[in-house]
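As structure tokens, here come the structures.
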Structure P
Amino acid sequence: MSDKPKLTLRLCGPRGFCAGVDRAIQMVVLALKKYGAPVYVRHEIVHNRYVVEGLEQKGAIFVKELDEIPETSQPVIFSAHGVPKSVPQNAEKLNLLYLDATCPLVSKVHKQALRHIRQGRHVLLIGHAGHPEVIGTMGQVQPGEMSLIEDVESARLYQPEDPEALGYVTQTTLSVDDTIEILETLQHRFPKLEAPAAESICYATTNRQEVVKVAAKNAGHFLIVGAPNSSNSKRLVEVATRAGAARSALVQKAGDIPWDEMPDGGIVGLSAGASAPEILVNEVIEAFRERFDMTLELVETVKEDEEFLVARDLRDTELTASDMAFVNG
């Protein structure tokens, strides 16, 4: 009989990598195989240091801006979050071979914003200032054609030039519940506000939030594995608290777990943001197993089978089994 304290670890499914993140990482690995090292990547390919450092070890070089790249025939890859139109234009001026790893669901938001503009509407982007995805989306249009709405308060205060010619899109990684509240405020003020042709918040964001809501009930603590600059991971922490977890926290690795807060004999929820690899989740599970007489309980609400094709230039290159193991986290 174990002398360790008892604890139930409630593991969420789905969790971790989404199809867009998987595609972006695949593209860097495939580019390294096809072109050799170095392969340059503008900004973090996804928001996770474990992934970034692993790609650096394989020969990727991460840069903030394209002018940091020396004259080269090696490719540069744009991150999954998307980039302003000026970035590929600048790459062409610098004679750089570039590959765009923008998540197809982010690209869809770009197209929806441009559709609003073609139909004579000013675009409201619901999102967080400074996030790479927001910078990329706002960079699809001319200055003055899009306004950022960050919260309910800014939705209340926003004053458009023409209240009857507005359309909206959203950052793909927002809290579904927060977005509903912002939208209700905007729709009350501007009844003719036009929705995008399809949902902007991505399926993976929604799925991860929905299962956290289920798993958080009666949980003494909830841990989200993810990076502090990952929007979707931070939203999961907020969702867990709202859904009933007594406490919730974002951890990058097992070493970050606040062990003194873990409920002796209670329930701890566990999930991971869309850019967090499964190896980090497994490390957390093992850390609990070392300290507790642990029961692992899976809470699964939906199975995901989405896959996004990599850029055409990389489809003639194949990944080995070890490559796939890295890509899949």
Structure Q
Amino acid sequence: MENEKVKVLIIGSGPAGYTAAIYAARAGLKPVLYTGAQPGGQLTITNDVENFPGYPDGINGPQMMMDLQKQAERFGTKVNFGLVTAVDFSGYPHKVTVDEKYVIEAESIIIATGATAKYLGIPSEQKYANQGVSACAVCDGFFYRGKDVAVVGAGDSAAEEATYLANLCPKVHLIVRRGEMRASKIMQQRVENTHNIEIHWNSETDEILGDDSGVTGVRLYNNVSKEKKVISVSGFFLAIGHKPNTDIFAGKLDMDESGYVLVKPGTTKTNVEGVFAVGDVADKVYRQAITAAGTGCMGALDAEKFLVSKEVSV
């Protein structure tokens, strides 16, 4: 395969990547999209999506991603299955290596590689994924109305998820590994002042318990008393952080201390001309499908303006 030359290269295939593809394709830019290791992104491991506008009865996550792909392809997007393994932004056009062998020369690049939720690493997390185990309370909390749940984490994210769930659930168990929280003072106070949140200090998740119906409880291990106890819950929410999928861009793009790509406020522009970042890869605050799609639109429009300016300058 010869080196490919493209106007718009999109790296990633979640809501942000596919929305960018739809807009770029309709603008006649003939975008090429590489899906990455997880075609469709995080929504492919989400059974029910009920908060994306336009689906009054909800939609299955994988089906939604298939719909977005078809829509992007309808306007001329070339969708390829492959993993970007290296980038070179030192010259122009930019060079991208796919699957360690194909080199693409791109006049503009839209990065939509997303972020991955951090997990504890115990087998039962995967066993009960989508059956009570979730990494997003805003996404899935609605399904646990009237049920007791547990949240694991000690930072602002955990505090926010616990207080959010406390409005839906009769009891929220917050599992904190140490004897104190890392969350900001105001978030700690909010947790402590919420009557139906019970904090389990110095506690680690020993095992998530369940049956054919899904999660039924959590076995906790107290790392001070060395005792174990079981709490009954129907949902287990992880709030121990996300890792943006940006390893291949390290040293090439400006990032924050957590690895999220920094963009110029109000745009999707990175510090490299012609390279744009959309979706969760540049968003540590909202991390929703709809906000990712919105920035995907922005990325395509920013890329189009950049390409027009290039043509004018030439």
Structure R
Amino acid sequence: MPEAPSLSSVRDLKAPETGTGRAFASVLVVRKLTTKTASNGNPYLSAEFGDRTGTFSCTVFSDSPVFDVLKAAQEGAVVRVEGKVETYQGRLSPKLSRAQALGPDELADTELVANLVESAPEDGEGLWREFNAFAEAITRPELRATVRGVVDEVGEAFRTAPAATAMHHAYRHGLVEHTVHMARAARALLPLYTEVDPDLAMAGVLLHDTGKAIEYEGTLAVRRGRRGILQGHVVLGYQLVRKAALKARLDPDRTERLEHIILSHQGLLEWGAAALAATPEAVFVSMIDNLDARMGMVQRALRNAPAGEDFTERILGLDAPILVRRLPA
């Protein structure tokens, strides 16, 4: 019998030297799984797989030997897959020949699970300490208490949640990383814009995405839960802020302005904002949010780019690839 191929990471599969047609085996998380219907009426699966080094998507038709296995496994399952490396429109899209879902005993292997979960490149505990330092630096007691009230309510979920399911900072600790990066940018830029109230803007930065700690659920494969689908993180964040502000006895004017930052931080109505930014602080927070979201896409793409490539794959949120090679010193 031929020797089974050694396990490959997603980064391995995307490396130029791997080559089209090469056999591989990998242990991966089923990130997304959608059943669709082809023009001939037959069902097929659009599947996204991933590990801590990246993700790829492929199509699995109903006559494939892995179709029934994946459909039964569903999203969030860990599977061992085998197949051949192929590409479609310049992106990795393997042809799978075998798949087997891992059982509870195999998932007890902490090293294996650690290889499946992508995490922020910065230390999660360090990010959390920095977040708390930004919160404590807010000088108005009622505003500081409002931030504390929201964070206490969402708890551990905020520390570990991703900032998105796909677009930016879409990994463990991604939400706190995104928030801290925004706070660093706000601290640097606030002296340039004296029209912006520093305390209110910083509170808005720290709280703008807290609704995502409720919106998302799952560990290996994150998805929007019931409340996330029915209400969304903007409304959930607004509810959190309003409850905490009333408890902290924050004055009505600042409460309304802080709520407005949450409702408008997505920038455009078609991007999910409930209102367009209409205060100096709301405009400020929305712009920094957009900046860090886009740069987060760039940073992740550069981290996961195969060695030797000039460009990354096309980044969905930017609609362009990113040049990998840096300028010479």
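Where a number appears in this text, it was derived from the coordinates with a stated rule and is not lab data. Since this is a predicted model, take the numbers as computed values, not measurements. Cβ atoms are built from the backbone, for glycine too; each structure is taken alone.
Annotations
- With relative contact order in percent (Cα under 8 Å, 6 or more apart) computed over the structures P, Q, R, the top value is the one for P, the highest of the group.
- In this comparison of P, Q, R, the computed figure 12.1 for mean count of other Cβ atoms within 10 Å over residues 100-107 is attributed to R.
- Structure responsible for 1.0, with distance in nm of label points 7 Å out along Cα→Cβ at positions 28 and 44 calculated and labels P, Q, R on offer: P
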